[in-house]
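K.L.:
In the part that follows, the structures are each spelled out as structure tokens.
Please treat every number below as a calculation from the coordinates, not as lab data. On a predicted model such as this, the values are computed, not experimentally measured, just so you know. Cβ atoms are built from the backbone, for glycine too; each structure is taken alone.
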Structure P
Amino acid sequence: MDFLPIGNWQLAMTMLRIGLTGSIGVGKSFVAGVLAELGCHVLDADQAAREVVAPGSAGLSAVVGAFGEGVLHEDGTLDRQQLGSLIFADHRQRHLLNSILHPYIIALQDEQLREWEAIDPEGIAVVDAALMIESGGFRRFDKLIVVHCRPEVQIRRLMVRDKLTREEALKRIDAQMPQEEKQKFADYLIDTSEGFESTRKRTGEVYEELRRVESKI
């Protein structure tokens with residue numbers, strides 16, 4: 001799951017800010033990993049979402065208050081699969097969850113980006129989040145990378161990764177903006193359909209373009 005802050009968000013920083021997005025199952029995490037290897041500071045919005053619902057956190061208490069204790073494992077940790085089945089089935093529930101976690105994730109992101117800005121003001125910061133375009137949050141970035149792949153590749157990857165039936169995978173894909181629509185917002189496109197090596201090569205090309213942009217700031 002991916003929970004993204006909604007609305008405008010600005011930090012006083014000279015660091016180049018890059019949004020990285022793409023639909024579920026398209027290989028966005030691999031691209032983020034390659035960008036990190038190349039020297040970018042990468043913030044994974046999904047990891048941030050996990051942190052704000054850690055056991056004992058205010059975020060987790062708020063989620064349980066809204067969705068009930070049925071979204072918890074026996075050990076008190078969040079049952080993300082159970083919660084996912086609820087929010088993917090109902091857009092109102094997805095909106096409710098995002099509105100609950102929104103302030104917690106913003107605070108966490110702000111803190112991390114300020115730390116990066118302090119130590120590397122001329123660096124490149126990448127925020128990786130699947131719902132960046134849907135929420136309007138992409139507007140806060142200097143450039144936007146959209147990761148995509150062929151539909152059948154996306155379905156197959158999602159089925160394998162999350163152990164889903166084809167019908168379940170399609171339901172999750174249909175809950176998001178179509179890939180073709182997301183691509184219209186991109187400054188850079190990365191097609192992962194052909195696998196790791198071609199994706200790594202294209203990501204490297206995009207990185208070099210970003211370095212040229214950063215040098216002009």
Structure Q
Amino acid sequence: MDKDVVITIARGYGSGGKTIGKMLSKELGIPYYDRELLYMASEESGINLSLFQESDEDIKKGIFDPETHKYSGELIEPEDSKFVSKENLFNYQAKIIKDVAAKGSCIIVGRCADFILKDKPNVIRVFIWAPHDDCVKTVVDMYALSEKEAGKKIRKIDRHRSEYYHYYTCRDWDNVRNYDICLNSSELGYDGCVKAIKAYIDVFSKVK
């Protein structure tokens with residue numbers, strides 16, 4: 001790549017988005033960030049890692065919580081009673097996402113990175129999905145679950161990701177307008193998805 005490019009990957013559970021991100025990272029020789037972001041946010045903030053892990057791509061709202069809390073970028077100070085609130089956990093995670101994106105080319109999986117970096121000109125936003133039955137097969141093979149258990153797990157995790165995304169962005173997670181490229185991993189295969197993203201990067205780098 002001639003220019004720095006940040007690739008964000010949102011993915012349906014069981015679609016292979018994480019694997020595709022790792023494969024792309026290896027092909028391009030650039031850093032890959034997923035759960036590493038939680039450790040980095042904990043270190044940056046001094047907030048216990050377990051709190052970040054508990055709220056990772058999941059929203060646990062009380063009965064009186066608002067439907068959305070659109071991210072605006074401000075960090076809450078340690079003296080404030082809301083310092084360890086779920087909103088501030090997100091704020092610190094977002095800060096880390098911005099920091100790693102500012103350092104150069106990288107791949108960032110999940111955690112609303114496409115929205116957090118929406119004002120940066122060098123970001124390619126990718127959504128990886130696959131038909132439900134194919135995702136079920138993948139999850140069955142990975143975790144030795146029954147098809148019923150796998151289907152339940154997929155629906156639960158995708159619902160959590162969707163609610164989390166909507167809460168902080170006021171957008172729908174699976175809306176194609178949020179992304180530059182949407183890929184069906186069942187049709188293309190993981191290698192095909194990597195090739196498609198690389199081809200997009202080549203064009204993107206030339207027109208930017």
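K.L.:
Suppose you compute FRET efficiency 1/(1 + (r/R0)^6) of positions 27 and 83 (r between Cβ atoms, R0 = 35 Å, to 0.05) for every structure in P, Q: which one lands on 0.90?
P.N.:
It must be structure P, since only it matches.
K.L.:
For log10 I(q)/I(0) by the Debye sum over Cα atoms at q = 0.22, 0.24, 0.27 Å⁻¹, for residues 139-186 alone, the calculated result is -0.80, -0.88, -1.00, so let me know which of P, Q that is.
P.N.:
Derived from the structure labelled P.
K.L.:
Then there's this: Tell me which structure, out of P, Q, gives 4.1 once mean projected area of the Cα convex hull in nm², for residues 43-106 alone is calculated.
P.N.:
Of the options listed, only P reproduces it.
K.L.:
When distance in nm of label points 7 Å out along Cα→Cβ at positions 51 and 123 is calculated, the result is 2.5; to which of the structures P, Q does this value belong?
P.N.:
Considering all the candidates, the number was obtained from Q.
K.L.:
Suppose you compute distance in nm of label points 7 Å out along Cα→Cβ at positions 115 and 147 for every structure in P, Q: which one lands on 3.5?
P.N.:
Label of the source structure: Q.
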